[in-house]
1. Computing distance in nm of label points 7 Å out along Cα→Cβ at positions 128 and 160 gives 2.6 for which of 1, 2?
2. Give the label, chosen from 1, 2, of the structure having the highest value of FRET efficiency 1/(1 + (r/R0)^6) of positions 8 and 80 (r between Cβ atoms, R0 = 30 Å, to 0.05).
3. Identify which of structures 1, 2 gives the largest calculated value of distance in nm of label points 7 Å out along Cα→Cβ at positions 56 and 208.
4. Quick one: helix-only ellipticity at 222 nm (-39500 (n - 2.57) for each DSSP H run of 4 or more, over all residues; to 500) came out at -13000 when computed from one of 1, 2, so which one is it?
5. Taking relative contact order in percent (Cα under 8 Å, 6 or more apart) as the criterion, which structure among 1, 2 has the greatest value?
6. Quick check for you: by distance in nm of label points 7 Å out along Cα→Cβ at positions 176 and 224, which of 1, 2 is greatest?
7. Check the numbers for distance in nm of label points 7 Å out along Cα→Cβ at positions 48 and 232 across 1, 2 and tell me which is largest.
8. Compare mean count of other Cβ atoms within 10 Å over residues 16-23 across structures 1, 2 and report the one with the greatest value.
Structure 1
Amino acid sequence: MLNVGVIGLGDISHIHLPVIEKHPEARLRAVCDIDESLESIVPGAAFYTDYEKMLEEEALDCVHICLPHHLHYPVTKACAEKGVHIFLEKPLARNAEEGILMVQLENEYPEIKMCVSLQNRLNETFIQLKKLVESGDYGKVMGIKGLVTWFRPRAYYERKPWRGIMEKAGGGVMINQAIHTLDLIQLIGGEIDTMRGSIDNLFDYGVEVEDTATANIQFKNGATGLFFATVTNAVNSSVEFQVILEKGKLTIKDNILTAADDSGRKVKIVEDEALPGEKFYYGASHSKLINQFYECILNGTGNYIGLNDAQTSMEMISAIRKSSQIKKVINLEVYR
């Protein structure tokens, strides 16, 4: 039996909590949040307002960290020092430099399993897309396109002011909404050579973080990537992820994977499972990743997304930001 704790009871914790409670070999022992009014959310668990006190007093096997980004490193470090396995909500860190510190923690505590929630890797549409790319049936990858066109109102930042503060959030649309798309781009494209990007604020919300970002990505294998993300759209449109190959195109849109050959004929391959009652973009893969992680802890079998596995997306975000600042191409080797 796994004794589980959750640190942070904000929006994303409501995806984690039901998965923990439904797992037959997990028991939610304790939760922590600085907002005392949230104590009633999980009546069967001990409630704390101090995560260090929780780690000291509770015999926990695994902790879910669902906190603002600037707290990821110190809380991950505290959990590792107590010998507790860690399931960390994205992002890994606020930038590539802090990501290096996180990876160093993972290396320093090899006995502690640390997983980052980049769960879109487990979407069935992406799994099947990756298999088709790797099969070679469509030839080599020529290009990859990732588009995220969502909407976030002023109230999004007013309700949780840390989201608009660079020191706390580490960024805006890239790190909060589009990090999953960047992650999938690099998984298909392989090792990145250079990036050139631009960020901006199209809405005048008075926040420090970007609401729009675009980038050109050059992969070492010769493929080209196009990334565009914004939260200034009229609505939350479906994310579009497309791989252009020598003999056709593979596209994920509206949670459906389609394949098109040279003639343009489209075939539906698979559709992602939706999570009832939740935002469409959450999908159902949080539960898959959490369950896989628990399996690794309990039985030593299966795979999970380690901290080192999540570092490339941090490098991409930092490269786009730096490129926008200096108006030059950035070689990702500078972060390694």
Structure 2
Amino acid sequence: MDTEYDRIVTHNDFDGVASAAICSYMFDIDTFIFTGPNTITRSEISVSERDIVCDLPYPLVAGLWFDHHVGNLSELGFRGIDPASIPGAFADKPSCCRVVFDHFSQQEDLPDDFNVLADEADIIDSFGFVSVEDWRRDTPAKRIDWSIKSPGSAKDKNRFLRSLVALLRDTSLSEAANEPWVSERTSAYLKQEEWMQKVVAQVATFLPEDGHNEIVVLDMTKFQKREKVVKNLALLDHPHALAFLEIQPLYQYGVRTTDLSISMSLSLNLNGKEHQKDIGEIMRELNLGDGHAGAGAGTLHSASKAEMLKKKSRILHSIFRIWKSQPVADPF
């Protein structure tokens, strides 16, 4: 396919990398920018009509836009932008990679490896595992995901992600996962995960009104320095939990601020059950941020520590109130 585009700007997670791999294949692009949604929302990087944007909010302008977050679609209406006027594709699907794959597979036959990639992105991005055993099972896709989550500097991670996109574009998940430079990062993550499990066990708690212990709360603000954790690890100690809520202090130029990052995801205990739980809707209703049904995140802004503590308490109770208003059939 002839290209009119110079770069792919994508989310810095498994779904974003997988989406970029297919776009790179379609347009023969080797320049990638990896970032998060807040960076796009705050217009902290320049995006032009020669860029393809994946798994992120729509910026001021883009050449192609692919996404699956309902809140990002709603935001276009607030901005007076007709989604139909934006080249690319949007669909409420488990992953952005699925949106990208379905879009381009209507134009030409794609390699079978991309079909597998989209299937795995659906599961990983929506946390669509059927059991704890399924979640913890070692697979090529999970090893790739772990390698992305491996500790290290932003510069090293960006360099790794650039190479990983090209690798997933040109080889299968199994081949990619067995590359020594990928395996090295996978091993580093698994070592870090042992420490994260201990931290999660230490801080995990429940709100007083949460009599059934539905939402595990991980309040990381008590630590003097940022402790990175994977909140779903709380499932190992709380196997009946329905969701996980993490609170992290935000830093600017290495200095801790009074703003908080609020992120939440559904437990696999709700997979296959009839329910109307929607984390993204909770984030949108509280004007915190966005997400999709299975996961969401946002920012709680405060001008002082005292204000932050009051807001944190209120927002936790508000999240639980909305959570309880979203029905679920026989959760226990």
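1. Structure of origin is 2.
2. Working: 1: 0.95; 2: 0.65.
That would be structure 1.
3. 2
4. 2
5. Between 1, 2, the highest calculated value is found for 1.
6. When distance in nm of label points 7 Å out along Cα→Cβ at positions 176 and 224 is calculated for 1, 2, structure 2 comes out on top.
7. Details: 1: 4.3; 2: 3.8.
Largest calculated value belongs to 1.
8. Checked 1, 2; max of mean count of other Cβ atoms within 10 Å over residues 16-23 sits with 2.
Any read-out appearing in this document is the output of simple, stated calculations on the displayed coordinates, not a laboratory observation. No experiment lies behind these values; they were computed from the predicted model shown. Cβ atoms are built from the backbone, for glycine too; each structure is taken alone.
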